[in-house]
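Listed after this line are the structures, all set down as structure tokens.
No value in this document is a laboratory result; all are computed from the given coordinates. Here the structure is a predicted model, which is why all the values come from computation and not from measurement. Cβ atoms are built from the backbone, for glycine too; each structure is taken alone.
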Structure P
């Protein structure tokens, strides 16, 4: 009995020491819910704005050099995959929690995407416009649903893993990457509403 008591005490001490060595996560449950709420909100707004469009409305352009709504959703759907892959790659690297002291607040990324000045899409996110109408919505939803599932279930500390950016010494955490992502969707929601508000919008 004495040996069992000693063994139990030893295991308790080991468990206590192990837990003491685990750092407190930077990414909280509140952070998770913040991302989930905004990823879901922007998904539902995209659906609301596009699910009842006619084929002519999907293809309508304000001008020949502008995107139509189908291309906007293709662009968003590409970013669902681009950011998911980027997060997956960086989560396979060692965490860098020390960078949290240099991290920008979420509001910085939201404000950047709220800036009305034009942004140039990278070549890998430029829409080809080869999908038809509502196929673009399906393409977007599939990617977004998988990203939401990742944020919902991940056990990684998304504020301890960082991406790389050219010329930016303050790299983005995976959490910040997801903030950019939903704010980017908000940016293109404004574009969709502008297209639908054009004087030549087909009824």
Structure Q
């Protein structure tokens, strides 16, 4: 018998048998959200390299959005959601409306189903009029959201989407927690590996 194998078997033989501590089923599963939801969401999103912009009014939001997009080429900004598109038009923000993206697409603007403060995540679904491509194809993904879409925990979001769609459930529900990322190569974090490299939430 090899020395290494003997040492391992000897350690197992002499190991102290311990009884695992039974779980406390009354203890909350999640760490509590103590901050106001919008601040907790921003804190969670920033931990995963996302950006959250908070505003008091829609006018402030779309004015800031217009300024942010001013350096972008207008033909490379896409939004396929009618309500958001109407607001973009109202505030004079140029964009394209098409399901056939240009290969030069730079920015995709969408809404969301819910924002989850505990994890800093954005819940989206295939039921949104923008289509699934808008969540993964543009290098920069901008989410327009309202404070009434903010929830504390994931189970609240699942309950909310179940109530919203009832018998006509979306074929896809996804959680976006920060920009797309990978660390498969050399353990080096790379953003934008399989989707947007930049995620920004504009929240009023």
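Which structure, out of P, Q, was helix-only ellipticity at 222 nm (-39500 (n - 2.57) for each DSSP H run of 4 or more, over all residues; to 500) derived from, given a value of -8500? It would help to have the intermediate numbers written out before the result.
Details: P: -20000; Q: -8500.
Answer by label: Q.
Here distance in nm of label points 7 Å out along Cα→Cβ at positions 25 and 121 was calculated and came to 2.5; which of the structures P, Q was it taken from? Derived from the structure labelled Q.
With mean count of other Cβ atoms within 10 Å over residues 65-72 as the yardstick, tell me which of P, Q scores highest.
Largest value of mean count of other Cβ atoms within 10 Å over residues 65-72: P.
Here relative contact order in percent (Cα under 8 Å, 6 or more apart) has been calculated and equals 36, so which of P, Q was it run on? Structure P accounts for this read-out. Looking across P, Q, the calculation of Cα extents along the principal axes in Å that yields 86, 38, 25 traces back to P.
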